[in-house]
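Readers should treat all values here as calculations from the given coordinates under stated rules, not as data from a laboratory. Here the structure is a predicted model, which is why all the values come from computation and not from measurement. Cβ atoms are built from the backbone, for glycine too; each structure is taken alone.
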Structure P
């Protein structure tokens with residue numbers, strides 16, 4: 001049976017949109033906020049959200065700094081794996097396609113930074129004041145958010161499918 005072109009193109013289109021948004025936002029930050037500094041875009045939310053300009057040569061949370069080549073290789077493996085699995089998806093499965101598109105776009109967005117700059121630009125900084133303490137989430141970017149959202153979405157889809165399969169399985 002011939003597959004619809006929409007099934008084939010959905011993942012690359014989502015990935016392209018993520019990469020465009022990621023690179024555009026990183027470019028704005030790099031052009032307008034000096035490295036290591038930040039701004040409060042919405043004063044009413046200043047305690048909770050800031051835009052910053054950080055350079056990250058590691059992974060999430062700044063782990064494994066200086067391992068740029070390693071993360072380039074990991075990103076290339078993620079891109080290859082997503083493209084490989086995308087070819088074998090049955091018709092339908094839009095949640096999986098969206099998840100894979102988000103992961104592909106996130107991996108490519110950060111890969112572009114690592115190859116061009118030797119680091120990733122992080123700029124979204126959230127904090128949560130609780131009493132006298134302030135909990136700060138490490139800065140991240142659109143590519144990071146897309147990767148995480150894609151992994152969470154795919155995990156939920158697989159978990160729900162597993163639950164459905166177990167409920168439909170005959171008792172042994």
Structure Q
């Protein structure tokens with residue numbers, strides 16, 4: 001199973017309704033997930049001109065910082081696959097947490113390269129360092145060693161569904 005199938009399965013088998021993708025490349029990931037959502041946004045600094053971007057949601061031709069500078073509402077699923085430098089990846093994660101809906105989930109790609117060659121900037125870069133610097137008492141981060149680059153699943157620890165009924 002590859003990373004996109006995991007995200008797609010999450011979109012298909014939950015009650016999540018909104019999706020944000022940071023870094024869309026050719027649009028294939030967006031095309032696989034956005035149809036399962038009622039609202040979907042794609043952000044990239046390169047205009048991929050992939051026809052499915054506009055068919056399934058809104059495409060924003062801008063940096064992720066520019067996107068986050070405006071209030072566009074919250075999202076249930078956020079997929080981070082933009083700039084793989086740890087400084088940019090950390091900023092994208094911090095900004096994503098600000099707009100993540102209660103109980104939502106963030107997927108971050110390229111967080112477990114299987115060899116040193118894949119840590120080059122044109123592949124995974126240094127985004128794998130997210131596993132070391134962003135662990136906190138308030139986040140759960142699980143990194144799966146899938147494909148050759150890995151996938152991290154991130155959510156707020158106190159936002160499990162059962163917390164809505166066990167605290168009554």
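Work out the source of 19 here, i.e. which of P, Q gives that when relative contact order in percent (Cα under 8 Å, 6 or more apart) is computed. Walk me through the intermediate numbers first.
Numbers: P: 29; Q: 19.
Derived from the structure labelled Q.
Consider the structures P, Q: one of them gives -7000 for helix-only ellipticity at 222 nm (-39500 (n - 2.57) for each DSSP H run of 4 or more, over all residues; to 500) as calculated from the coordinates. Say which. Matching structure: Q.
When log10 I(q)/I(0) by the Debye sum over Cα atoms at q = 0.10, 0.15, 0.21 Å⁻¹ is computed for each of P, Q, which one produces -0.48, -0.91, -1.34?
Values: P: -0.48, -0.91, -1.34; Q: -0.34, -0.80, -1.59.
The read-out comes from structure P.
Among candidates P, Q, the computation of FRET efficiency 1/(1 + (r/R0)^6) of positions 43 and 155 (r between Cβ atoms, R0 = 25 Å, to 0.05) that gave 0.75 used structure Q.
When FRET efficiency 1/(1 + (r/R0)^6) of positions 91 and 131 (r between Cβ atoms, R0 = 41 Å, to 0.05) is calculated for each of structures P, Q, structure Q comes out greatest. Here Cα Rg over 2.2 N^0.38 Å, for residues 19-82 alone was derived from just one of the structures P, Q, and that gives 1.39; the source is P.
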